[in-house]
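Structures for review follow.
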Structure P
Amino acid sequence: MNLTIELSDLQAAALRAQAEAQGLTVERWFQKIAEDHLSADSLAHLQSTNPEEWARRFHEWAEAHDRTTPLLSDEATGRDSLYPDRA
């Protein structure tokens, strides 16, 4: 599959720098990202899992988290808190 995306010169330069920092071309760097995120095992699992099994595993994963972890307040996650210079 070929994929074409439009980027600004600044975005392209930033991506090129990140790829070069890993000793890769931009093309190979994107291929590596795709391989890391879409391994053959995960694709096979998605194709073979029925919706009920997926939901069961999701709920199992969600329930495995510590319920005593404090939640962030509305103030802490509000726009003014995230972007104080844009008030």
Structure Q
Amino acid sequence: MATVHIPAHWRDLAGGRATIEVPGGTLQRVLDGIAREAPALGAVLSDGATLRGEVAIAIDSEVTENDPLEPVREGAEIFLIPAIAGGAA
């Protein structure tokens, strides 16, 4: 299993949970696991076939290329990183 860490502002989409345990193997399996465990969060992350461009994912603190075939080892720590916008105009 892999541990997915959920940012505070998305926790309501995951039933208030800060983490979710999902099967690893590949990034796609992780995303599928998130969609099963927390469907509302899964919808924010993916349109069903593709990871949304405004979301980055780090596996064991290393930002990925969001390749669905990216390997995810047993016991991996997955961090969801939402896009941040704003600043001075």
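Where a number appears in this text, it was derived from the coordinates with a stated rule and is not lab data. For clarity, every value in this text was computed on a predicted model and none was experimentally measured. Cβ atoms are built from the backbone, for glycine too; each structure is taken alone.
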Inset, instruction - Using the calculated result -18000 for helix-only ellipticity at 222 nm (-39500 (n - 2.57) for each DSSP H run of 4 or more, over all residues; to 500), pick out the matching structure from P, Q. - result: P
Legend entry - Computed 5.3 for distance in nm of label points 7 Å out along Cα→Cβ at positions 12 and 52 - originating structure among P, Q: P
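Matching task: 4.0 is the computed value of distance in nm of label points 7 Å out along Cα→Cβ at positions 20 and 76. Pick the structure from P, Q. The partial results should precede the final answer.
Values: P: 4.0; Q: 1.6.
This value belongs to structure P.
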Inset, instruction - Tell me which of P, Q gives 4.9 when you compute distance in nm of label points 7 Å out along Cα→Cβ at positions 28 and 68. - result: P
Legend entry - If volume of the Cα convex hull per residue in Å³ is computed and equals 227, the structure in P, Q: P
